[in-house]
Structures are given as C-alpha cells and as structure tokens.
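Got some structures for you, see below.
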Structure I
Amino acid sequence: MIIVPAEPRDVTTLLAFRKDAAAWLRALGTDQWSRPYPADKLLATIEAGSVFMLRDGPTTAATITLTPDAEVGLWSDEELAEPSLFVNKLTVDRDYAGQNLGGRLLDWAGDRARRAGAEWIRLDAWTANENLQRYYLGHGFTHVRTVREGVAVNGGPRVSGWLAQRPARFADHGFTDCTPEPERLPRAA
C-alpha cells in the first residue's frame with residue numbers, strides 16, 4: 001500500500017468516508033461525525049497539503065489529516081510552543097477494518113512529525129467516545145486532559161476535546177511513502 005497526498009478530486013471519496021464512518025459510529029451508539037463536514041473546508045485542507053490517502057491499488061483504504069495547526073482553545077500556550085503536528089480525521093474504510101491500518105497510519109504520522117522536527121503528535125478525540133479514547137491509549141497516546149467548555153471552530157458546542165499526545169518518533173509503518181518530505185517546523189524562541 002502507498003500513502004500519497006490527497007488531491008482535490010478526492011473530496012468526494014473523503015466525504016463518502018466520513019458519511020460511512022458516521023453511520024458505523026451511530027450503530028456503535030455515538031453521535032460522532034453526525035454533522036456533515038463542509039466540502040469547502042475539506043478542499044482547503046487538501047490544498048494546504050495536510051490530507052493523505054492510503055491507497056491499495058486504485059482503492060482508497062484509509063485517510064489521515066496531519067497538520068501543524070491546532071484547533072483554537074484546546075492546547076495551552078506552553079503546549080503550542082512545543083513543535084507538534086496534529087492528527088485529524090483518521091478514517092479506515094470498513095472493508096479494511098481489522099488490519100491495523102489506523103495504528104500504522106498513526107506510526108506514519110509520528111514518523112513524519114519527527115522528520116519535520118516535531119516533539120509530539122497530538123490529537124483531540126470525541127469526548128463521549130470512550131472506545132476511541134481507549135484505541136488511542138492502546139496506540140501509545142497519553143491522555144492530557146478533556147476540554148468541555150468553549151465553542152468549536154465550526155460554531156457548535158465543543159464535542160471533541162479529549163486531548164492526547166505521544167512523542168513523535170521514527171517508525172517502520174510498512175507503507176510506501178510517496179509524499180514529499182515534510183517542511184521543518186519552526187523552533188520556539
């Protein structure tokens with residue numbers, strides 16, 4: 001399998017991934033991702049070079065967003081001063097479930113973050129999705145805190161404020177990485 005940067009033509013695939021993931025999550029009893037994600041915001045993250053696709057031949061098996069931008073109001077100024085990359089929208093196609101692709105994508109993200117000079121990979125997860133939180137803990141993340149107050153970037157109530165991090169580290173994720181070398185993160189003054 002290869003990992004490549006997403007292209008604008010991938011918006012339809014990514015929106016379908018999110019819709020399918022929301023249906024699967026709903027069947028598990030959580031409302032995570034129940035609000036439709038705006039296609040224009042998704043396109044902007046693709047154009048920023050933050051969205052990556054895991055391809056199995058012509059099929060997209062999974063996706064991950066890895067960005068230097070944290071959601072406003074979640075991380076402290078001290079934490080934001082530490083070079084970090086933030087994982088978002090990790091989604092595995094249900095046909096590929098059970099193959100540890102999500103875990104390997106997290107390893108890829110940590111490897112890419114380390115090559116960019118990051119100390120941490122960080123994420124915020126759905127506050128009510130304890131299964132997802134356990135998943136991240138099982139993949140070496142440490143819970144930092146849960147933020148419930150405030151308003152999310154999209155204007156709705158804060159629902160994704162379970163914060164976790166793990167050190168950025170080189171990793172053998174097993175994918176053929178066809179992404180450009182990451183830009184180096186600036187060091188705090």
Structure II
Amino acid sequence: MGIIPYFKNITPIHAAAETGITSAFKRLEYPRKKLLCEQGQFVTHLYFIESGLVRMFYINKQGKDVTYGFYTENQFVTVPESFFGHTASRYYLELLEDSVLYAVNQKEHLRLAADFQEVRIIENHVLREFLLKTSDRIVALQFLSAEERYRKLDESQPSILQRAPLGAIASYLGITQETLSRIRARRTW
C-alpha cells in the first residue's frame with residue numbers, strides 16, 4: 001500500500017492535501033543494513049514503510065546491541081523523542097531488508113500540519129500508534145514471561161519471526177538466543 005491509500009484509510013484526503021503530501025514525502029529506496037539514523041544524531045525525518053523491515057536498537061553500557069522494536073510495511077518509523085522533541089537520538093534505525101520508504105523532513109511536516117487538517121489527524125494517529133507500541137513494549141517486559149512475549153510477537157507481528165535475525169528477535173524479547181531456540185522448539189500453539 002502506498003502512502004496516500006494508507007492516509008485515506010485513516011481520514012478522507014482532499015485534493016489539495018493529497019498534492020501537498022505527495023510533494024512533501026520523498027520516495028527512497030535503500031539496501032538492507034542502511035542506517036537511517038545513529039545514536040547521538042538528531043532525527044530529521046519521519047518515514048513511512050512501503051516495503052521492508054526496520055529495526056530500532058541501542059547499544060547498552062556493556063556494549064551490547066539491544067533491539068527496541070521492529071517496523072514493517074504500512075507503519076511509520078522515526079525516533080519520536082528526537083523527531084518530535086528535537087533531542088539527540090538514543091537509538092539507531094537500521095534496515096533489515098532492502099526497503100522502499102517515503103520520508104518527510106521536519107520543516108515539510110510542520111508546513112503540512114499547519115496547512116491541512118487531514119495531516120494533523122494523521123499525525124495524531126501516528127503518535128497514538130507510537131505511544132501504544134511503547135506502552136505495549138514496557139508492559140510485555142514487566143509482566144510477561146519470555147514465552148508469553150514470544151507468543152505476543154507471533155500474534156501481533158508474525159512476519160518478524162521469519163524476517164528478522166534470531167539475535168535481534170532474542171534481544172527484543174529480552175532473552176538469549178538459546179532460550180529463544182528452546183521456546184521455538186516446544187511451541188505448542
């Protein structure tokens with residue numbers, strides 16, 4: 001699904017807004033392993049994923065790579081506190097597959113939001129999605145067992161289990177690769 005059909009699933013889009021969105025969002029094709037941002041940088045773009053897989057991760061104090069989240073087709077991705085809050089990013093955004101993205105920079109995003117009510121509605125939708133995803137992640141790590149976290153990932157984003165490297169999945173679930181292998185071997189659902 002392209003960006004305009006995605007937007008139209010959220011709210012009706014008038015012709016002028018569609019033209020503004022189409023001109024502001026730039027279509028980009030990147031190879032896997034491309035970093036969209038690095039820790040310490042200011043994130044200046046909001047991305048819509050037409051195809052591909054993006055991983056958000058950070059390097060902890062022990063130097064270990066920790067996956068925070070996965071983003072797939074028809075989702076927006078950025079580092080919200082950096083893009084919306086104008087702070088340096090704590091995260092990296094890495095493409096795990098060759099990807100087609102639509103990107104809008106902060107200046108164009110603000111102009112669109114000022115000019116078109118539809119864009120403000122979509123922005124609220126995107127921010128709500130980021131908030132819910134973050135809340136869901138915190139709840140899973142605090143209250144669910146490793147097997148329950150795996151099952152939740154299988155139910156909410158099953159393609160991740162086929163598309164992402166096992167190390168990234170284990171890191172996201174807060175477990176070792178060995179524990180992940182045991183959970184996958186005894187899976188009964």
Structure III
Amino acid sequence: MENHSLTRQIGEKLKKLRLENKLSLDQLSARCSVSKPMLAQIEKGASNPTVNTLWKIANGLGVSFTAFLDEEQPIIKKVNRNNIEPLIEETGKMKVVPLFPMEPGKSFEAFYITLDPGCEYHSNPHPDGVEEYLFVEEGTIRLDLDTYSYTITEGESLRFTANYPHCYRNPSGGLCKAMMIIHYPSSIR
C-alpha cells in the first residue's frame with residue numbers, strides 16, 4: 001500500500017472510530033493529548049501521523065494500534081461450517097467450530113458446537129461483562145452455572161453472564177448441536 005493511500009486509510013479509520021465512540025474532535029483531543037487541528041488533519045488524510053501519535057490516539061479510543069491499519073471487512077461474509085476444522089476439547093466429546101471469530105470493531109464471536117452423549121465441558125469464569133448466548137438446535141444441554149442448573153432443549157435459548165464457573169453437559173443418549181455467541185464488553189475488543 002503506498003504511503004498516500006495509507007495516510008488516507010488511517011484518516012478514514014480514525015474518523016470512523018471517533019464517530020462510533022460518539023466523540024467530537026475536542027473530546028478525542030482531551031482523551032489522547034493530540035491537538036484538535038492535528039486530529040482534523042489526520043482525518044482528512046492531509047497529515048501522516050507518527051507512530052507515537054497513533055499510539056496516543058489508539059489509547060484514547062481504547063483500540064489496538066492495528067485498528068488503523070486493518071483492511072475493511074466485506075459487508076457480507078459467507079461461511080460453511082462443514083469446511084471449518086473444529087477445535088476439539090481434551091476428551092474429544094465437544095467440538096467447537098469458530099464461525100465468526102472476533103474481528104476489529106466487533107464485540108462478539110459466533111460458534112457452532114456439538115456435544116457427544118455424556119460430555120461435560122467445564123469453563124473457567126470469563127472477565128466481567130462477558131455474556132454467552134446459547135441456541136440449542138438438537139438434543140439437550142444442561143448448563144451448570146455457579147450454584148444453579150438449567151436445562152435447554154431443542155428450540156430453546158439461554159443468555160447468561162459468564163463471569164462464573166460454568167459447565168456444559170449433554171445428559172442425553174444422543175448428539176447435542178447448538179449455536180453459541182459470546183459477547184464481550186467494549187473494554188475487551
């Protein structure tokens with residue numbers, strides 16, 4: 001990518017991130033200790049920011065340094081879970097297919113999971129603010145969450161705050177299939 005194009009890309013990303021955070025140039029300037037005129041020049045693609053300046057802006061916005069360098073993702077992304085190699089937990093009884101991994105600017109991940117009969121998968125607590133959404137397509141999942149237990153069957157869904165130890169169990173004699181979305185607070189993006 002030539003420098004002029006990179007300067008323009010950084011400017012466009014900066015403006016997009018600033019607007020997504022509902023910040024004026026003055027507010028962003030106060031957050032990152034970069035002058036308002038400099039921020040305006042960067043957004044217009046008229047100034048090539050230094051690495052130090054980009055770090056200040058990234059810290060002020062709470063994003064990674066590479067957020068300004070990432071290429072735009074297409075507005076449509078089609079995946080076929082049959083073409084994605086699953087992640088398999090130690091006992092081999094739970095398979096996780098990452099359908100939509102975390103991407104810059106996104107606050108969620110989506111997975112397709114299968115649990116063999118008798119599967120027990122224990123998960124450590126996630127950071128505060130993380131939520132899991134579970135959609136059972138086939139079979140039964142028993143979710144043990146802290147001191148509570150919930151049974152979710154085909155067609156049912158459950159949302160829970162995941163900052164507690166939790167365990168996914170398949171108590172049935174058949175395969176369980178489910179979709180899972182993990183939503184992260186903005187501080188984890």
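The numbers here are math on the coordinates, done by the rules we state, and not lab data. As the structure is a prediction and not an experimental result, all values here were calculated from the model. Cβ atoms are built from the backbone, for glycine too; each structure is taken alone.
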*Which structure, out of I, II, III, was P(r) over Cα pairs in 10 Å bins from 0, in percent calculated from, if the result is 9, 34, 34, 17, 5, 0?*
II
_Which of I, II, III yields 2.2 [distance in nm of label points 7 Å out along Cα→Cβ at positions 101 and 133, calculated]_ = III
*Upon calculation of distance in nm of label points 7 Å out along Cα→Cβ at positions 117 and 165 from the atomic coordinates, which of the structures I, II, III produces 4.8?*
II
